Structure I
Amino acid sequence: MHDSLDADVIRAWAAVSVASLGECRAEIDALNVFPVPDGDTGTNLFLT
């Protein structure tokens, strides 16, 4: 664990976050039923 944040740590965190969202977006889309069951929340998170 890092004691401080620097640009390299933030970049690594962002890369892991995007990869994780990419892997999980179909599951998140399937869970998306409120307020509108449009099934695109995981995709929207990934693309944003």
Structure II
Amino acid sequence: DYIKQYSDYTTQRSGGHGAVREVTDLIMQAQGTWQDCINHYLYNLRAN
């Protein structure tokens, strides 16, 4: 709890259970690249 008072963001998920994915999604959404990444993934998934 001591560290949390100095944190700008605390993930809902814990380490090893999706915390990095949560932060990655957050960054990509802020940069406006998330939807393009999903579209690219789905396109390649269908092509294979």
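One of I, II was used to calculate helix-only ellipticity at 222 nm (-39500 (n - 2.57) for each DSSP H run of 4 or more, over all residues; to 500), giving -18000; which? That value comes from structure II. Between structures I, II, the greatest calculated value of volume of the Cα convex hull per residue in Å³ is seen in I.
Every number in this text was worked out from the coordinates using simple rules, so none of it is lab data. Since the structure is predicted, the reported quantities are computational estimates derived from the model, not experimental observations.
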